[in-house]
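Please treat every number below as a calculation from the coordinates, not as lab data. For clarity, every value in this text was computed on a predicted model and none was experimentally measured. Cβ atoms are built from the backbone, for glycine too; each structure is taken alone.
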Structure I
Amino acid sequence: MEHINKAKLISIWIFILPFIAVNTCLILITQFHSLFPNQVDIIHNTFPYFDGGASISRTARPYPSWLVFKPIMIFTSFLLVKYWIYNREIINFFSKDHKNIKKIFFFGVASAIFLTLHSIFLGIKFDNDFYKLFRRVILLLFIIFEVVAQAYLVATLYSFKEKISNYLNLNILKVKIVLVTILIIVAVISIPIISLPGDEFMGITLKFLKHGLEWNYFLGVITFYLLTFLMWKKN
């Protein structure tokens, strides 16, 4: 089926491109200090997946990091829209007018739009509390809509797994279900932590915890697309 092949191909790029973008920004800002005209932007000796030494936006928003981050993430948003279009066609092929198809398409495309907005506004500075809140809300909406779309998609595919058993690896679909479940649980647990004011709570440095959570959660979200590539069988 043509749409399966397209979804399979595009999914690996949705994993690779963001992974390259954020980690290139991390390497630039921690290793290539001479490239940054404003030396207050540089960061020393951190691997934020483990120590939470910096947020993703902290590594991506200074010049020249945003020259890497913005175009790649905006292009990724375009790929995401195509991905959800292809999945809509796949579902329609196996289960015409499935009850979840509009929800999957809405949340998937909306998440791509929010990612585009987040990428555009990243690094643009306004000393305004409403603007800062707006950027946080946009990022939060991207995460929520993306995970909801993923959850609806895996639940829908599993609902007619017998029809598509010749097209995909059912074990990897189950792994995707576990991954999305973990992402949902972590998100629910993390909301109170992220909402806490200040940088410390009960002796725990929240800033580093939030940053480490951000990097690993991002990795979990894009791993969904790596599993998509592995899940669909070759035509």
Structure II
Amino acid sequence: MKIVVIGGSGLIGSKLVAKLKQQGHEAIAASPKSGVNAVTGEGLTTVLAGADVVVDVANSPSWEPAAVLEFFERSSKNLVAAEAKAGVKHHVALSIVGTDRSPDIAYFRAKLAQETIIKASSIPYSIVRATQFFEFLGAIGEAGASEGKVVLPSALFQPIASRDVADCLAEVATGRPLNGTIDIAGPEKAPFNEFVAGRLKASGDGRPVVGDPKAQYYGVAIDDTSLVPLDEARLGKTPLATWLRTM
């Protein structure tokens, strides 16, 4: 099976391409580095020729509201149009758990716009919404740094290892289109600040991490329902403690 991974050189994409190749598929890592740019349309016709599946894990280089919305709208419209011409049978997209519940977060609004374009296209699709990745816990901690400590929301959080995300995407991409959405999350759920405290401690960072119910997540108030699956979800296999030993 020929599977084109848009954003195939990134954190998730590189792991997904490797996984698919191990399974015997023809997995193509497509990104601006390889001459494929979904935002401009450059290289799409060539790379999608003969493709059975496209997996879109590309990320916007900017989180500025207008820029991130333009990125996901333009890239998604170009992709589904090119896929229709190439006869692609399955479009898989990586999105975010809670995208439809946090309209004040510009990135989430942009991902929801991406999902809308995918659903309206003629291509059979699967949307995989993931919780935040373990790999970003350090950066999240820095965003809450203030006066020698780290202040973060105490709302529930359920982050996941990027390798588990790639494994799930590989399973979905090689299966029948869902024509729907699934949630994936880590195997553990706990207050936001506890995960970040574990990450900082493992890296030798002794700053205290304080959970505050009024603290915001990138400028937006959140609660126990904002960033975790509310219904059935597929769970990753990797607990935080295991991932910390391999980071």
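Hey, relative contact order in percent (Cα under 8 Å, 6 or more apart) derived from one of I, II reads 18; which structure?
For relative contact order in percent (Cα under 8 Å, 6 or more apart), the value 18 is produced by structure II.
Which of the displayed structures (I, II) returns the greatest value of mean count of other Cβ atoms within 10 Å over residues 57-64 on calculation? Walk me through the intermediate numbers first.
Working: I: 19.4; II: 16.8.
Evaluating mean count of other Cβ atoms within 10 Å over residues 57-64 on every structure, the highest lands on I.
I, II: which one has distance in nm of label points 7 Å out along Cα→Cβ at positions 153 and 169, as calculated, at 2.4? Numbers along the way, then the final one.
Working: I: 1.7; II: 2.4.
The read-out was computed on structure II.
Work out the source of -11000 here, i.e. which of I, II gives that when helix-only ellipticity at 222 nm (-39500 (n - 2.57) for each DSSP H run of 4 or more, over all residues; to 500) is computed.
This value belongs to structure II.
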